[in-house]
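Before anything else, here is the set of structures, which you'll find just below.
No lab work stands behind these numbers, since they all come straight from the coordinates. Because the structure is a prediction, the values reported are computed rather than measured. Cβ atoms are built from the backbone, for glycine too; each structure is taken alone.
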Structure P
Amino acid sequence: MKKIITIVGARPQFVKAAVVSRAIAADGRMCETIVHTGQHFDANMSEVFFSEMEIPKPHYNLNISSLSHGAMTGRMLEKIEEVLLQEKPDLVLVYGDTNSTLAGALAAKKLHIKVAHVEAGLRSFNMDMPEEINRILTDRISDLLFCPTDTAISNLKREGFDNIDCKIIENGDVMQDAALFYATKAKKPDFNIPAHFALCTTHRAENTDDPNRLQAIFTALEKISEKYPVVLPLHPRTKAKLADIHYDFTHTKIHFINPVGYLEMVYLLKNCQFVLTDSGGLQKEAYFFRKNCVTLRDETEWIELIMNGFNILAGANTQTILEAVDEMAVKKNDFSAHLYGNGNAGEIIVQNLASL
């Protein structure tokens, strides 16, 4: 039986891994060992996912967090290597674009273990983003590149991957599999949620670490909340950075709530009017749940959402955000297109893993 080690460490990776882990178990030709790097360590940000999403608890938890990018990646590389030497897998499976992703791929490749990368080929073309560096390097050393979209395939071909010894597969998006599977399992958060609201998340370092961008975004959110109640699950990083700029939490109109689990986020997505976010995954999940989106970034990896009118890039400019909300809050879109496959991405991944 083929032995696979899956590396996860951040919330979006738990969602993606849930889809593929379920498909691995159903297939029966492989056994899976899950390694949690600990990159997201708060119980609300991590542990709840394994219980509510029915993912097997990790066999290893490396408890590596709260370090600089270099220190975190280096420590992960060291500890993952120890696990790989002990477990001797046939293949290492990594997801997305985090430090955990890059560390897992590097550790495996240096030990001559095959690497499969789910969400390969995504590009923001912004090399100031740590995620962009992680995804480019991970793609380059992966043996199996699972791409969610035509655009991802095109990105790899432009970078010369046709001349690299690897296999490129367009499998659709595992996040769509997750949305379909968990839609009926949505759980209402234990907070007072307005009847009609806009759902917002903001946590990306380019926004939270820049006081001017952070102030501009929240100035816009305060104005938006005068017309549409804004529900915002508050990421610990964002909370700390708002405190640094002396944000007035006592007089805000924004409905701040604690971080929520995935099933609670599904509930919020199903019941909101529209979405504002700087998250990569939430842009797609808005689409999966047929909601328009305003993205609080200057670029996005999911350009098909922009091209088809489901999303607007508003950056961190207050006026641009307000204008985008005015448009997207009332825009009627046709969400029947299959931009991200047919909901069987996990099955396609497992079939290719088994045949490698």
Structure Q
Amino acid sequence: MTNRWLLPENIADVLPGQSNLVESLRREILDLFQSYGYELVIPPMLEYIESLMTATGSDMDLQTFKLVDQLSGRTLGLRADMTTQVARIDAHILNRQNIARLCYAGATLQTRVVPGIFSREQLQLGAEVYGHQGFEADIEIVNLMIRSLEIAQVGPITLDVSHAGLLKDILDKKQLSSEDISEMYRFLQAKDRTSLQKLMHSWDQSAKNTILSLLDLSGDAHQVLFQAQSKLPQSQLSQQVLRDLEQLCYGIKKTSADIQLNIDFADLDGFQYHTGILCAAYVPQYPVAIARGGRYDLVGQAFGRSRPATGFSVDLLALAGLSSRKIIPHAIMAPWESSDELRNLIALLRSQGEIVIESFPGHEHNESTMICDRCLEFKDQTWQVVPKN
């Protein structure tokens, strides 16, 4: 007989204590976004599969749970990522002509575990800017990413930035299969020069040299930008890529001078739909990037409105697991009585933000992650808050 309390593999409950931290981080980070003018949207968990698959690459198709809608007979998808949903809202629902700053926080579910991540369920939190092509939007998004991680107190941050422009330009001209494109990314990520050379055996020498040069361009941002001037082809595109990266790095260092800023031209996660700057934040004790973002100007194209877009997202559950913050609420214990004076005092304390736990008869000892360091006692003819013995 199956134990009814068992959960599916790589799915877990978030228990009291940890859930307090998750919710606290969610509120604080969304408040941070709001202070920059970002508006909260709440997309649905389910959508028609065609909408969810827009511009996200073949990997997302494999990662999405699918089911048949009993009302329409059409295939629905349980979202594995929220970026496309927010793009749909901007392009088709809001349809604003000027800049739109949108943020979101919601659960996502994937069919299999992503390497380095130990859960198929994530609480994805992110921010997006639509309608501005300039690097100012990219800098604002990166600043929000860094400040979000600082709120969580996850230790020193290393930020890797890259650019999808060079690779995207070459692959568009080669018209490769989706399998070859996936292998190209995998070999670049692993810095596997031999496998890359085999994959490109029939390519022209110029394209080969450009791809292989990406493997050597990683490290401190200032040094890589200097090296790239001689390693990358002297084309208009490569010079624009370097200008984009230089502007971004300057803007980041101006507002976040303490972080380690690197450039890694081979770190191109999501290059299938990114069109420009990419960024990935790394912290100690986590094997993969804790947050990722970048520019994806074509993401709204399938919804009839392609316009500039940049953003980032982070898994709030993973972030809470890495956080050094301790959220331990302090509470007041109160006896269960019908006295009007006591009930009015309890209501007043709760309205002031205090947690008041009333002890039911026969259950005076409260089991909780909260610290009950005070209690309500009837003293000197009135109810008072006193330290708990």
Structure R
Amino acid sequence: MTQQTIFNATHRALGAKMVDFGGWDMPIHYGSQIDEHHLVRRAAGMFDVSHMTVVDLRGPRVREFLRHLVANSVDKLQKSGKALYTAMLNERGGVIDDLIVYFMDESWFRLVVNAATRDKDLAWITAQAKDFDVEVRERPEFGMVAVQGPQAREKVLGLLREDDRAPVSKLARFSARQAHTLDGVEVFVARTGYTGEDGFEVIVPEAQTVAFWNALLAAGVKPAGLGARDTLRLEAGMNLYGQDMDESVSPYEAALGWTVALDADADGKPRDFIGRDVLEKQKAHGAPRQMIGLVMDEKGVLRHGQKVLTAHGEGEILSGTFSPTLGKAIAFARVPAGEIALNVPGAVHVDIRGKQVPVRVVKFPFVRDGASLVPTV
């Protein structure tokens, strides 16, 4: 059965085109996906992300548990509200999910995990937590709104109490804190996002979530759908779980090596996190596959599943789209490991309906702060 967020009737009243997304009835756009994309790059847009799952972990051994559960080091989190992006792995080093961990205090950490992986994530986390006496509590009573773009922060600050505005305005990237709306509703404001733009993701009690959305509308923030969210995140070089990575893919094969910390515990022994043995071997000897960024200078669109031809063998496109900011097609592809010349047209080809089309391999992100990072040729 398709699930609905608290905003379902609101989306429909705003004229949204609704689609099934991982079992959720969600807006793909409200009229123009490209207009919504540019809105976020140039001003501010808001997204319903209430399908995401909030999980609170509590207990005296939560930090110890997370040292074991995730590949990045939670010991980087020492200040309350600080956040960490990481992957949760299986014993084979494959990505069960990517998630954000928020440190609140030594007995309370908050996780935000993907909607499509909710059930398996909760089952995995709960099973692993038993040995550490950690309470795992899903928080379905919350909704969530992402407000993104150059004007996003000022729009959200305008809806907060005066005594909360200054502290929230000083939040560093990847940090969060509790605050209150003008009506006194307690909200959790995180300076995070999935668009490559600045902004906030705001967790709101579900009963007040629609009112918060309507207040943003009244402040001039327009809604954006999943279509714009996808083109924005791909331009920003951000993976989509289930398309760019899954349980058969290691962080090194998903260009997420920067989220792996092969660190030691306080006693000097290697931190014993799930999947570490496999990652150590890939770090030492190289992963068999790599994820690369592609740009196609010819007309057309790069799409998921298209064959990618390199000197080292065949791969395939994972995420592909037309980039509204660049005005040309971009993609992630997974190909056999091996050196490939950057920014050389024809170093790699993509099979498009039987024609081998030359593309360039470029570093990603493709766009940052609304500006192209792709070299010209």
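Once distance in nm of label points 7 Å out along Cα→Cβ at positions 14 and 206 is evaluated on every structure in P, Q, R, the highest one turns out to be Q. When mean projected area of the Cα convex hull in nm², for residues 86-253 alone is computed for each of P, Q, R, the one that comes out at 13.6 is P. Taking mean count of other Cβ atoms within 10 Å over residues 6-13 as the measure, the highest value among P, Q, R is held by P. The maximum of percent of Cα pairs over 41 Å apart over structures P, Q, R, that is, the highest value, falls on Q. Supply the structure label, taken from P, Q, R, corresponding to helix-only ellipticity at 222 nm (-39500 (n - 2.57) for each DSSP H run of 4 or more, over all residues; to 500) with the calculated value -6500. Going label by label, the one that fits is R.
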